[in-house]
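Q: Scrolling down, you'll hit the structures one after another.
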Structure 1
Amino acid sequence: MAARFGILARSFSTGSVSQQLVKPPVQVFGLEGRYASALYSAAVKKSAVDAVEKDLKTFDGLLKTDTILKDFILNPLLSKDLRKAAIDSVLTKKNANELTKNLFGAMIENGRLSNTQGVIGAFSTIMSAVRGEVICEVTTAKPLDGPMKADLNAALKAFLKEGETLQITTKVDPAIIGGMIVSIGDKYVDMSMASKIKKYNDLIEAAV
């Protein structure tokens with residue numbers, strides 16, 4: 001795995017830089033995590049981290065507004081050459097860094113272009129860790145009012161270390177019925193009513 005990771009990182013390089021990998025401050029998992037970590041390593045060596053982050057944010061914004069581009073990325077029937085030419089054109093118009101172009105070139109070559117948003121998300125997670133930001137997602141059955149948000153924010157700050165800042169996003173999912181689901185950093189806590197009901201149902205079924 002480490003060897004393949006090194007090859008991936010070197011494929012993003014645009015020159016003769018050290019082959020020693022620069023590990024991100026947080027581990028990101030899966031295929032998307034490996035691409036994002038390799039890109040981060042190459043970008044650090046080239047002092048291009050900010051430029052690459054800007055490129056990925058710009059491309060992510062395009063994917064959210066340009067349905068044609070998104071459909072193009074997800075279409076497995078298009079040839080590698082056609083995809084590469086189109087993506088290169090988009091990135092060139094946006095004055096993207098060479099490392100960003102190399103990332104997409106590697107993903108196209110390996111048939112992983114459909115993982116684009118996952119890679120962007122993983123790189124964003126790395127950059128949040130670089131800045132000392134702790135990402136937290138809170139899911140509730142109903143929207144939280146002002147006082148509840150303030151109480152929640154105060155409670156979650158207890159998880160932070162010195163120098164860290166909290167970045168909270170909230171979403172509503174009526175299916176959880178009540179309570180909340182909290183994901184903060186690498187911690188996940190399910191305090192939803194739906195989860196409790198399922199637990200009780202499982203206990204009852206096991207006793208029958």
Structure 2
Amino acid sequence: MAAVTLPPVHTLFSRVRLATAADIPNIHRLIHQLAVYEHLTHEFEATAAALSATLFPAAAPPPFASFTTLLLELSTSPFTPSHDPHFTPLLTSFNLELPVDDGEEEIFRCGGGATVGGFVLFFPKYSTILAKPGFYIQNIFVRECYRRRGMGSLLLAAVAARAAEMGGRRVEWVVAEWNVDAIKFYERLGAEILPARSLCRLTGEALRAYAHRA
């Protein structure tokens with residue numbers, strides 16, 4: 001009997017860790033790519049300096065008590081286990097049939113030769129109905145070449161696990177109605193889509209005009 005030749009396996013190691021101020025350049029690039037993906041470049045005003053000042057101010061509260069960012073790092077070599085007093089990095093690996101063709105690998109390079117593949121930014125919320133805390137995800141994003149490999153669910157799972165550890169009951173976020181693929185993805189994860197809810201927003205001149213009423 002002829003020997004069966006199995007296809008080669010390309011292992012990609014991943015780490016989800018807390019972002020620091022040193023990661024601002026990559027966070028800024030990721031947010032810009034998110035704006036492109038969501039057709040919101042006309043609203044894109046974020047600068048690296050503004051992100052640094054708001055996400056990592058001098059007197060910042062501890063992670064998970066305010067704006068928190070988790071980064072997804074990827075490497076062809078295993079990550080060394082490490083400990084953070086606020087969040088122990090999550091280590092896993094993906095076995096791929098083909099290596100990922102990342103044309104922006106050098107642009108998103110970070111420490112130890114790893115590459116940033118995505119991020120999730122979230123902050124605390126509170127449900128008065130449940131009298132329980134939770135998290136609201138402002139952004140969750142995986143760069144295009146790494147999508148459809150389970151990496152988005154890895155980021156979401158990291159937030160959900162932290163919420164459960166803190167006694168939270170809900171993790172919520174918004175998805176655009178046109179983003180059918182994302183909606184199907186979230187439904188497969190068990191998320192409930194609430195079509196009866198509408199996002200309300202005061203911004204720009206409308207915000208300033210209403211603020212004067214105070």
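Nothing in this text is a laboratory measurement; each read-out follows from the coordinates by a stated rule. Just so you know, these numbers come straight off a predicted model, no measurement behind them. Cβ atoms are built from the backbone, for glycine too; each structure is taken alone.
Q: Looking at mean projected area of the Cα convex hull in nm², for residues 66-129 alone, point out which structure of 1, 2 has the largest value. All intermediate terms of the calculation are to be shown ahead of the outcome.
A: Working: 1: 4.5; 2: 6.9.
Answer by largest value of mean projected area of the Cα convex hull in nm², for residues 66-129 alone: 2.
Q: Also, quick follow-up: Using the calculated result 1.24 for Cα Rg over 2.2 N^0.38 Å, for residues 42-97 alone, pick out the matching structure from 1, 2.
A: Values: 1: 1.24; 2: 1.54.
This value belongs to structure 1.
Q: Using mean count of other Cβ atoms within 10 Å over residues 50-57 as the calculated read-out, with 18.9 as its value, let me know the right label among 1, 2.
A: 1
Q: Here's a follow-up. Starting from the value -7500: which structure in 1, 2 was helix-only ellipticity at 222 nm (-39500 (n - 2.57) for each DSSP H run of 4 or more, over all residues; to 500) calculated from?
A: Derived from the structure labelled 2.
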